[in-house]
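Pasting the structures here.
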Structure P
Amino acid sequence: MTTDKGTTAHASCVLVGRSAVLVRGPSGSGKSRLALALIRAGDSGLLPSARLVSDDRVHLFAANGRLLSAAPEPIRGKIEVRGFGIAEVVHEPLALVSLVVDLAAEDAGRIPDTTAQTTEILGVKLSRLPVATNAEPISPVLAALKTVTKA
């Protein structure tokens, strides 16, 4: 859904340090699972900090050449934990997106082609990490965060 105020994407988003990771993918691809793994990495000290912005749906809008993300009101601070249900977690109301992770990406490779390493959302060019179907995403995402966001 695109509006004058941006778009709502079927995705999850986690603020890591000072910028956010937007996780896209088809239903059941592991968006919430990756968001929880990033939050746990922040809790354990593997990342400087990590907080949920939104799970399942993310409101995105461009401002001054940057992509911002926020949770739609009904799902703020809520995340799906498979096998448990909906959990409430500490969340950030707004975050600047710097990395897009595409789960179950058809163009994912052992070493992704350089053309697959960027994407554009609402006119904002962003770093992108394509992850293959059934691949465990946390290790490449942590590596990407060290280079893309300087987390």
Structure Q
Amino acid sequence: MAKTKRTPAGATLTGLIPDLFRLNGRLLAAGDRLVAGLGLTSARWQILGAIVAADRLQPVAWLARDLGANRQNIQRIVNDLVSEGLLAFEANPHHRRAQLVVLTDKGRNAYEAAMSLQVPWVNGLADSLTVKDMEMFRRIVVALRQKLEASDGDSN
């Protein structure tokens, strides 16, 4: 028999979800404003960051998986970044068609400039929040993401 009534935790999470959607939208808009002068958007910055954070070169499909994003959207943005000289493609010894995405010097400079802008912005945003509360929030977000990934049967 299906549950027809939310548990207290389910009711609380139901109230939190619209706030998370709004937070995501605000973060993306703030990120866009922050890096606009560098010719970046939040999406472009996120892809550069994923490449910097990766422990090895990856094809677009793996970047999309790691970002929890649609491969076609990531491919389009990567292609734009390649045409602007921020990224390049390199032959993949393990797969002839799935080229590896490489950060160029220009791309690394753009990423580092974005991160320099991010420091004072994020410090101001975190002001008056406790590290303990933010660590708890992160654990909750990670746990929810992992449950969603497990229920999807993939890593998106």
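Values quoted throughout were computed directly from the atomic coordinates according to the rules given, and no laboratory measurement underlies them. Bear in mind the structure is a predicted one, so any value in this text is a computation, not a measurement. Cβ atoms are built from the backbone, for glycine too; each structure is taken alone.
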Notebook entry, point to check: When distance in nm of label points 7 Å out along Cα→Cβ at positions 66 and 90 is calculated, the result is 2.2; to which of the structures P, Q does this value belong?
Noted result: P
Check: Just checking, which of P, Q has the largest value of distance in nm of label points 7 Å out along Cα→Cβ at positions 26 and 82?
Finding: Q
Next item on the list: Can you spot which of P, Q the value 23.8 was calculated from, given it is mean count of other Cβ atoms within 10 Å over residues 10-17?
Entry: P
Notebook entry, point to check: Of the structures labelled P, Q, which one yields -5000 when helix-only ellipticity at 222 nm (-39500 (n - 2.57) for each DSSP H run of 4 or more, over all residues; to 500) is computed from its coordinates?
Noted result: P
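Suppose you compute Cα extents along the principal axes in Å for every structure in P, Q: which one lands on 38, 36, 29?
Among P, Q, the structure yielding 38, 36, 29 for Cα extents along the principal axes in Å is P.
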Notebook entry, point to check: Where does the value 20 come from, among P, Q, when relative contact order in percent (Cα under 8 Å, 6 or more apart) is the thing being computed?
Noted result: Q
Next item on the list: Supply the structure label, taken from P, Q, corresponding to mean count of other Cβ atoms within 10 Å over residues 74-81 with the calculated value 15.6.
Entry: P
Margin query: With mean count of other Cβ atoms within 10 Å over residues 34-41 as the yardstick, tell me which of P, Q scores highest.
Written below: P
